[in-house]
Structure P
Amino acid sequence: MKEIDLKKYMLEYGTWTGITLISFAIMLFFLGAHYENSTSTQIINALIQFSGITIACLAFKKANSNTITWVETRKIGTGISLIIAILSIVYTLLLTNFLEPDFMNKVLEISYYDTMEKNPEFLANMSLSEFIDVSMPWTYLTYPFILFFSVLFGFVYSVILGLFIKSKNVS
């Protein structure tokens with residue numbers, strides 16, 4: 001039986017899923033909705049990622065004589081999520097450095113006014129400029145968070161998916 005390369009499925013489906021997610025993000029950018037961190041946007045992003053993983057695993061299973069192991073499902077899902085994370089980081093770098101260089105300032109300003117409205121005691125009489133000065137060094141954690149959470153969610157989802165689609169009599 002011919003050995004099927006997992007990396008091919010990770011690269012192909014990870015790239016297409018990442019492009020789909022970036023297209024959605026660009027659509028939000030052109031609509032001016034990229035500052036809104038709404039639940040519906042997060043759900044759509046998760047559904048796109050989970051759909052890409054599911055489709056890749058099912059395509060691999062079909063190409064592999066209708067067999068797939070739990071480990072293969074986990075590897076494919078995690079690999080796809082890593083590619084998605086890398087593409088998302090590249091898009092975020094482009095957004096924050098070229099498309100909209102003051103993006104982080106605007107995000108912090110929105111965060112300041114939102115916190116002022118909901119929990120003013122957290123700000124301890126801090127002005128907007130003080131808040132931005134204190135918070136700006138922490139914005140660089142955005143990139144490792146994108147990497148960590150994308151891979152984590154992809155891993156967890158693929159573990160669960162693997163329990164459902166793994167072939168019987170295969171470990």
Structure Q
Amino acid sequence: MFFRRKTPEPEFAVLMVCMGNICRSPTAEAVLRQKLAAVGLNGRVVVDSAGTHAFHVGAPPDARAQQHARLRGIQLADLRARRVEPEDFESFDLLLAMDEDNRAELLARAPAGSEDRVKLLMEFARTHRGVVEVPDPYYGSEAGFEQVLDLVDDACGGLLAVLMRTFAAQPPR
């Protein structure tokens with residue numbers, strides 16, 4: 001499932017994807033980066049985020065997402081929204097959608113042979129196994145941003161475990 005890109009550096013690349021790239025996907029990007037750094041894999045794995053739509057290109061993450069993340073020691077302020085580009089399907093080993101709609105959008109754009117790289121982030125969840133999607137908190141209450149952080153933290157922890165097992169089974173390039 002992993003390590004199919006042709007470029008040697010970094011060894012693995014993950015793209016987190018939501019609709020506008022200002023709430024869920026930048027949160028997931030920052031959470032996974034923090035987890036990778038904690039176990040010393042940040043040099044071997046690159047993480048980025050993007051949106052399926054160009055609503056907010058160049059904008060920082062939503063202020064509410066930043067505020068709630070900051071309360072958990074996660075910084076989003078330096079991130080900027082961008083749109084998924086065709087070359088992302090070549091550059092990333094995994095494109096992880098936050099929900100079914102964005103997964104469907106990614107699959108519609110995926111070049112032949114790259115569809116298996118598109119998954120839902122929640123497929124990696126350990127505690128929230130019955131949850132399929134990370135809900136969009138944009139039009140909801142503050143509690144929605146906390147829920148996003150809880151779900152993303154769980155799924156990124158599960159993804160990290162998979163990556164650690166994969167790296168343990170393969171020598172560094």
Structure R
Amino acid sequence: MGEHRPGSGEADGGTTRDEPDDVDRIVAAWGRERPDLDVEPLQVLSRITRLARRLDLGRGAAFSRHHLEGWEFDVLSALRRAGRPYQLSPGQLVSETLVTSGTMTNRVDRLELRGLVRRSPDPSDRRGVIVRLTTAGRETVDAALADLLEHERELLALLSSTERVQLATMLRRLNVPLES
């Protein structure tokens with residue numbers, strides 16, 4: 001038998017990169033049913049979509065151990081990443097989390113009821129407020145992030161360091177034009 005190298009694609013179940021997945025079956029079926037169409041984009045984008053869904057489920061499990069929903073983690077982590085004093089305006093939170101202002105108001109209300117954030121008047125704008133992460137919110141998001149990173153590190157262990165860098169580079173190339 002050949003030597004196993006990190007990132008060879010071999011998982012605990014002995015699978016290899018060449019083992020067909022759901023997308024291979026989907027692409028083959030479309031190719032059979034619609035031979036007039038070039039279904040090649042499905043090879044990449046259907047895998048990204050299916051992977052994103054599975055990652056969301058895994059993230060949900062990591063967050064639930066800390067009694068958080070994904071959206072709660074998003075808001076708390078935006079505040080945490082802001083650095084001391086861990087505060088942002090609602091408008092900044094909207095930009096960071098890509099939701100509407102009405103949705104953000106509801107989310108901040110719910111997080112405030114749980115004691116994870118606190119609103120205070122914005123000293124630079126009498127009409128505005130600032131949302132600040134509480135100590136409980138910071139401890140919760142820090143613990144959830146540590147669990148999430150452990151889970152995601154295990155998933156990425158199937159790839160070599162070089163493959164992870166290459167994948168990140170290629171995904172960035174696809175993502176940047178969609179950000180604007």
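Out of P, Q, R, which has the highest value for distance in nm of label points 7 Å out along Cα→Cβ at positions 119 and 159?
Largest one: structure R.
Supply the structure label, taken from P, Q, R, corresponding to volume of the Cα convex hull per residue in Å³ with the calculated value 111. It would help to have the intermediate numbers written out before the result.
Details: P: 126; Q: 111; R: 179.
That value comes from structure Q.
Tell me which of P, Q, R gives -20500 when you compute helix-only ellipticity at 222 nm (-39500 (n - 2.57) for each DSSP H run of 4 or more, over all residues; to 500).
The value was obtained from structure R.
Each value in this text was obtained by applying a stated rule to the coordinates, not by laboratory testing. Quick caveat, the model's predicted, so the values are computed rather than measured. Cβ atoms are built from the backbone, for glycine too; each structure is taken alone.
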